[in-house]
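Please find the structures below.
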Structure I
Amino acid sequence: MEAPPTRDTFNILCYGRIYKRRKGIPYVIRAAERLSRRHPNLKLVFFDSPVGLDRRDPRPMIHTRVPYDFHFDLPQDRMAWLFGQADVFVTAEWRAGWANTAAEAMACRVPVVCTASGTRDFAEDGRTALVAPFPFSAFLRPRVARLIEDASLRRRLAEAGYRRIADFTWSRLADRLIDAFSAR
């Protein structure tokens, strides 16, 4: 694996659909704001695309003193580049069936801080991610702080998350289905 580019910021990547309350974006922002007191080099990096009937632009809804970038409607072929800009991916979902963005972060070898919502299949606290019991900033903040302060933990979680999410490729799913049907 090639080393990430050197930069002056510690980038916290987060999904940006702030108008969907269940996504918990304000909790991630509050956690970053509190952390920025001890870590002034923090930067938030948001992303979103217009989908479905509700095609609102969330960029004007983001209010924070932490410096941030917002990538809106980034082409799909640039998403791996975007995840490559992250030092950590944070999600604070209240309710999700499958947290695509957390899975994508793991597939890009980005360490993840998340809630169990939508990540139960692949996020194991302390092994493949740092899992907060609730999506509030008070629970997210110490987990993000651990990753800011411990580069070896970031690397270990990034690699373990990458290996774990590899179990969810289409070819592995097909192999498991074939095995299940063959056993009958």
Structure II
Amino acid sequence: MKVERTAIPEVLLLEPEVFGDERGFFMETWNARTFENLGIREKFVQDNHSRSSRNVLRGLHYQLRQAQGKLVRVTAGEIWDVAVDLRRSSPSFGRSVGMRLDAQSKRMLWIPAGFAHGFLVLSEQAEVQYKTTDYYAPEHERTLLWNDPALAIAWPLAGEPAVQPTMTDKDRRGKPLAAADTFA
């Protein structure tokens, strides 16, 4: 497994080894020993799978209690994946990293607990699968405002003027960083 540190060192871009031939391909998406050697020792407890259409934006979500680390991968299509550091004690507090993830490259993103996470679908359809280190707890879920100027996230929304993403009311009403609940 190849590992690339992002601008926020705890967020890792992972590229699994893919074995392909005329039949197709094989790859390991999770191996406890391999990930432990990378310093990722968390136990995953839940797998999630979503399918969305072009310009759907999901996020930026996090759980204040039962914080979730996430291992994100795209199994169909392409997304712009974003992680925002919400750990006040971190030198990268309030900063974000964003990158393309797609089914073709098979790259995955490790986002530790303490981050908000969201993505924008760039292809006609995209399927996103991710493992979490804690269970979904709606009573602890929070939403960070996706377009908060303080975050300055460069969402790749196409068109002139830029297309507005399709999202839930909950995601539209996210809190700006200055008013958001954060981690110590």
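Match the computed value 16.5, 59 of Rg and Dmax of the Cα atoms in Å to one of the structures I, II, and report its label.
Comparing all candidates, it corresponds to I.
Hey, FRET efficiency 1/(1 + (r/R0)^6) of positions 24 and 152 (r between Cβ atoms, R0 = 41 Å, to 0.05) derived from one of I, II reads 0.50; which structure?
II
Out of I, II, which has the highest value for FRET efficiency 1/(1 + (r/R0)^6) of positions 40 and 168 (r between Cβ atoms, R0 = 41 Å, to 0.05)?
Top value of FRET efficiency 1/(1 + (r/R0)^6) of positions 40 and 168 (r between Cβ atoms, R0 = 41 Å, to 0.05) goes to structure II.
Given a computed value of 29 for relative contact order in percent (Cα under 8 Å, 6 or more apart), which structure among I, II does it belong to?
Going through each structure in turn, the value belongs to II.
Can you tell which of I, II yields 14.0 when mean count of other Cβ atoms within 10 Å over residues 88-95 is derived from it?
II
Determine which structure produced the value 2.7 for distance in nm of label points 7 Å out along Cα→Cβ at positions 8 and 72, calculated from the coordinates; the candidates are I, II.
I
Given -11500 as the derived value for helix-only ellipticity at 222 nm (-39500 (n - 2.57) for each DSSP H run of 4 or more, over all residues; to 500), which of the supplied structures I, II does it correspond to?
It must be structure I, since only it matches.
All of the numbers you see were taken from the coordinates with simple rules; none came from a lab. Here the structure is a predicted model, which means the values were calculated and not measured. Cβ atoms are built from the backbone, for glycine too; each structure is taken alone.
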